[in-house]
Structure 1
Amino acid sequence: MTDLLSGIRVLDLTNVLAGPYCAYQLALLGADVIKVEAPPGGDLARQLGASPDLNQAGMGASFLAQNAGKRSVVLDMKKPNDRERFLDLVATADALVENFRPGVMERLGLGHEKLKEIRPSLVYCAISGFGQTGPMRGNPAYDQIIQGLSGIMSITGTPETAPLRVGYPVADTLGGLVGAFAIAAALVKQKTKGEGAFLDVSMLECTLSALGWPVSNYLTAGVEPQPMGNENMTAAPSGAFRTGEGLLNIAANKQEQFVTLCGLIGRPELASDTRFAERETRKQNRAALKVLIEDALGSASAAAWEEKLNRAGVPAGRVLTIPQVLEEPQVTERGMATSFEGVSGMDRPLTVVRGGFMVDGVAPTPTAPPPRLGEHMDEVFAALPGRGTSRARA
């Protein structure tokens, strides 16, 4: 791990994806993330994933994906003794993240205002589907629901197949990333001014914010976004093209890139064809242009074209599967994955991926595997000051 958040303690009360992914980013940066789980089974993600055996063992593949580097304790917030232990833990924390439906923590008597009494400088992050206010605040929200409501599904797929769900939980992931970003920013204020913050993260709003171009095209130009499959509405040729072997993404978005592409595929005359000579005419005639380009690309594989086009400055890349990209030298050389031996419930090494950046040339990676449920009860609570003492210090 890097030490950007060394000395920061984060309480992770979250389940499944958005919240755990948020806290995972903080753990990767060196924060002491304590996952506070409810009995009997803890985080629901412990039972989710492609391996029934791991699900049965409480170490589901979905859980393993975003909980490495954390410590786990089990507390039943409905029991007075466990509530007291939790408040002692809050007194030592810098930040807390939860993704319950709005109002749940208040009903437990553990809402933001109560916790501020214990730790006035606490950064409290609440991630929910719709935010803490508004007519939909109480609605249950899963990624699929947010994808539909946000407009993402309406522009995913082709005109014949849309609306389609994006192939992974993109709304959950965006909510987690925004939560981590907001917490990191609030921690700066905490450390410079001694003040806490209440962060209200809405997955719907995070997703709308990330839909910047489609939303802007509608708000500023009055153009309602439409599903275009693998095509790029802003330029042509820009999309996925069939080759002699495999699919190739090409993004010849600039005029000079298009001219270069035409020469490389042996069709220089396309650059002066009145249908394709200018950016706007290419967009209007993208279907005809695609047919001509794919005909030329049929002479070689996607891999061969990728190398040739990139060498000449035309952006291109094969369309890969998950197993393929994980084996790519670009990914392996930069240490995107970390492996752990002897993980509970697994008969082979566990491999997890890190975040998408390096710090001073070092990849932030977790130093411990995802925890077993309640694995660190003794360790965490033995290190706390005496009951009541920690709260007095806060």
Structure 2
Amino acid sequence: MATETCPAQQPLRGVRVLDLTNVLAGPFTCHQLAHLGAEVIKVETPGRGDLARSLGADPDLSACGMGISFLAQNAGKRSLTLNLKEPRGKTVLKRLAATSDILVENFRPGVMDRLGLGYPTLKAENPQLIYCAISGFGQNGPWADRPAYDQIIQGASGVMSITGDAQSAPMRVGYPLADTVGGLTAAMAILAALHGRPRGCVIDVSMLDSVLVTMGWVVSNYLIGGVVPVPHGNENPTSAPSGAFQCADGLLNIAANKDEQWQALARHLGRTDLLDTPAFATREDRKRNRLRLRAELETVLTTRNAEDWAEELNAIGVPAGAVIGVPDILAHPQVIDRALLGRFENVPGVNRAIDVARIGAMFNGERPAVTTPPPELGADSTKILHDLGYTSEEIGQLRAEGVI
């Protein structure tokens, strides 16, 4: 997946990141930074590495330490195995920190301090170091020491309580929402810190905080309006008709949130009679009678396929889109034409091609892309240590004694 890049596509070129993270939130953070041009050194435990190496839908890849969960978030990084419990391993990390701009870790709060590698120690090595700690609940508070996985945060944040409908809620969101939002929050904070002067700080990212912040309307409706959030399923509680409607072959999302959109929808469906129905006269009327309105609209919508309706409704200014499965959207020209996916041929440890998602932004019309595949465990240890000034003999001894 080699590509020519311009400076705008690699704004973090020359920035070094130490990635001490595991599984998803932290690796996803550093995944974003790598695609933006940063040099990312993934520091992993000898013999085991990131837990994500053994996770994913392909058991054969998991068994050889290149699990799909790892492949998804680690392209463009280099892997250094390092025993941080061993004094010489700590020394290596300190030397790396002295040459780095950013360190990201997602251990439980206090682990790095107990290892003797917390922020005060590493700041002494490099006062300009940006140290980002990602955890489930943050570095302080009554829940700080609790272990946190994505579903734990989804449940604690209230996300599950409002996902699904009255019969199915509480329901988890169908992908690791909390990990991903936490990772994006960390990446945003790190990029802001890079512009701070004087440079150098500790960033505390809580996955719980990060998710709550993204629930702006839900949280504010309660804080300001006193409305206790409840699950609405596929219905948009702020307007009607706005939600997922049954068509001949599946569901169609329609967002007729403005009066003129509602009127255009009714006319296009040949249901102008609904415009004269008192139960649907105003937005509030339609919201109160949304189930009745849905039934009326579906008498027409179920006669044709969702994508056909989507084409026609968008053409007349009514926002609409078919509900599409993951395989279909990944193969759609809207995704393919914008180069969201990147391919690596004959990946070491995998021995075949893999496709992975790149960063969700374009610069001057081009998608940033890393040029190297996800690394095998410890693949770059020798080169990284040589660059730090270790001799071949010293590296051999570290390897023989399990430090790397």
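Nothing in this text is a laboratory measurement; each read-out follows from the coordinates by a stated rule. Model, not experiment: these values are computed from the prediction. Cβ atoms are built from the backbone, for glycine too; each structure is taken alone.
If you work out mean count of other Cβ atoms within 10 Å over residues 16-23 for 1, 2, which one comes out largest? Could you put the intermediate results ahead of the total?
Working: 1: 27.1; 2: 23.2.
If we compare mean count of other Cβ atoms within 10 Å over residues 16-23 over 1, 2, the biggest value is for 1.
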**Item:** When FRET efficiency 1/(1 + (r/R0)^6) of positions 88 and 184 (r between Cβ atoms, R0 = 25 Å, to 0.05) is computed for each of 1, 2, the largest belongs to
**Value:** 1
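Work out which structure the value 25.3, 87 belongs to, where Rg and Dmax of the Cα atoms in Å was derived from one of 1, 2.
Numbers: 1: 24.9, 81; 2: 25.3, 87.
The read-out was computed on structure 2.
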